[in-house]
Structure 1
Amino acid sequence: MSENELLYEVRGTTGWITLNRPQARNALTFAMYDGLAEICRSVPTDGSVKCLVVTGAGEKAFAAGTDMTQFRGFTSDQDALDYEHRMDVVLGAVEACPVPTIAAISGACTGGGAGIAAACDIRITTADLRFGFPIARTLGNCLSIANLSRLSALMGAGRTKEVIFTARLVGADEAQAIGLVSEIVADHAALIARAEALAEQLAGHAPITLATTKEALRRLRVEGAGADDRDLVIRAYMSEDFKEGMEAFLGKRKPEWKGR
């Protein structure tokens, strides 16, 4: 991977990840996928980074999936299994990131790009969104069960199947109506400004509440309603932050969260 294909910088308490191949509509190389996963896994939990924003360079695409030239080398069953395993690991790392993640989407968000966006906690978009997995009319491959499970949790199993079967792309208005995205903004500049404001808002909230909610919802999707949440409940209720929140509420003052 060229060092410029995946950019990461921390501004204030927000980490900004930019998929930076605008000449290829930010199509991802395997190295870019691995780099994204590593950033999500290694985010510090000391409060120096309180939110991650993932976006694509330019205004035409968040990411148009995987760089398809890499598939030319597939010759064996193991090649296919290794690729889908890599995707599960990468998307799993995005989903399990210890801080909130925001996908700031402009234009095309397809294939692996759509998978990354779906693994983020919050998605905001410009009005020209085109979200989907048009593999039934392009590559003829498939998605893993883990990927389909995540999409079904967002869009419902019926709509997930219909979108993949018809190979159509979901627009911004429909995406907001079904809860896939939470906001639509006018243009790319407004998208970045809104992502900054939203990240700042999240940074002011109780980090343990955010982290335990993220993990509880992940377990609910993977393990079902019987998933064990006792460690999460104990972590939240026995934290210094819970005591601080309670005293601040009763004292009618703003709490000072420490994340412990």
Structure 2
Amino acid sequence: MSGASATSEKIPVRVYGGPTTVIEYGGLRFVTDPTFDPPGDYPMPLPGDHKLVKTEPSPVTAAGLGRVDAVLLSHDTHDDNLDYAGRAFLPEVPVVLTTDSGAGRLGGNARGLAFWETAEIQRPDGTTVTVTGVPARHGPIGCEPVTGDVIGFVLTSDDLPSVYVSGDNAALEHVKEIAQKFAPVDTAVLFLGGARMAFAFDGALLTLDSAQGAEAARILGARRVVPAHFDSWAHFKEGRNEIEAAFAEAGLADRLHFAR
């Protein structure tokens, strides 16, 4: 059995459109960036008539997810990462791990993590999963006043392979920092899609594109890469075909796992 197959069996991962992913880890069920709304437009709080456009329905409802032990929320400020139904869902879970600023806005069960800060979540068998907040940047250097804070996550436990969730990260330099501490990573859930908006930062990337996703996989030494957040929204410029082509070009096609 290959390393990726063994990891896949030990850590089930499923992507439910956009960034919403369920990761089963150590008897716990983690959900990333919950989005359940139907297609529609979301006005953006920026000068001009700018909006996010959701193009495809979510394939699952919040209730359809079943039990959820924690939400890993890369950021709360963009509707494609936390929509209306996702926001209504947050109070139903035991804990929401997110940015420090996001926890301040959300309140309640939200807990903020700084980069490299950890949180412990108890597993059913009494051991723990460590969730480490890791660096991410939602665009080019200096973008934070416009795009806001964002964070990624690494899941570790003594008897399990590691899982990295990139969140909306466009910075390979942050991936290199994460690799210095955690490589090799067994499962990397990478938010790809090459998001761009013509009015923002001269069209610079807001998330990793397909070629950068393949490079991130190489840097991390990832045995399995689960692409997420590359569909269902109009601002994504690359989809499954481009991801498959880039990983094939990099000689990493066998690491891809489209968990739909």
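Suppose FRET efficiency 1/(1 + (r/R0)^6) of positions 57 and 249 (r between Cβ atoms, R0 = 35 Å, to 0.05) works out to 0.25; of 1, 2, which structure was it derived from? It traces back to 1.
Quick check on the output: 18.8, 66 is Rg and Dmax of the Cα atoms in Å, derived from one of 1, 2. Which one produced it? It traces back to 1. Could you figure out which one of 1, 2 the value 1.3 for distance in nm of label points 7 Å out along Cα→Cβ at positions 89 and 121 was computed from? Derived from the structure labelled 2. In this comparison of 1, 2, the computed figure 0.30 for FRET efficiency 1/(1 + (r/R0)^6) of positions 65 and 241 (r between Cβ atoms, R0 = 35 Å, to 0.05) is attributed to 1. Source structure of the calculated read-out (Cα extents along the principal axes in Å, for residues 129-208 alone, 43, 32, 22) within 1, 2: 1. 1, 2: which one has helix-only ellipticity at 222 nm (-39500 (n - 2.57) for each DSSP H run of 4 or more, over all residues; to 500), as calculated, at -6000? Comparing all candidates, it corresponds to 2.
No value in this document is a laboratory result; all are computed from the given coordinates. Because the structure is predicted, anything quoted here is derived from the model rather than measured. Cβ atoms are built from the backbone, for glycine too; each structure is taken alone.
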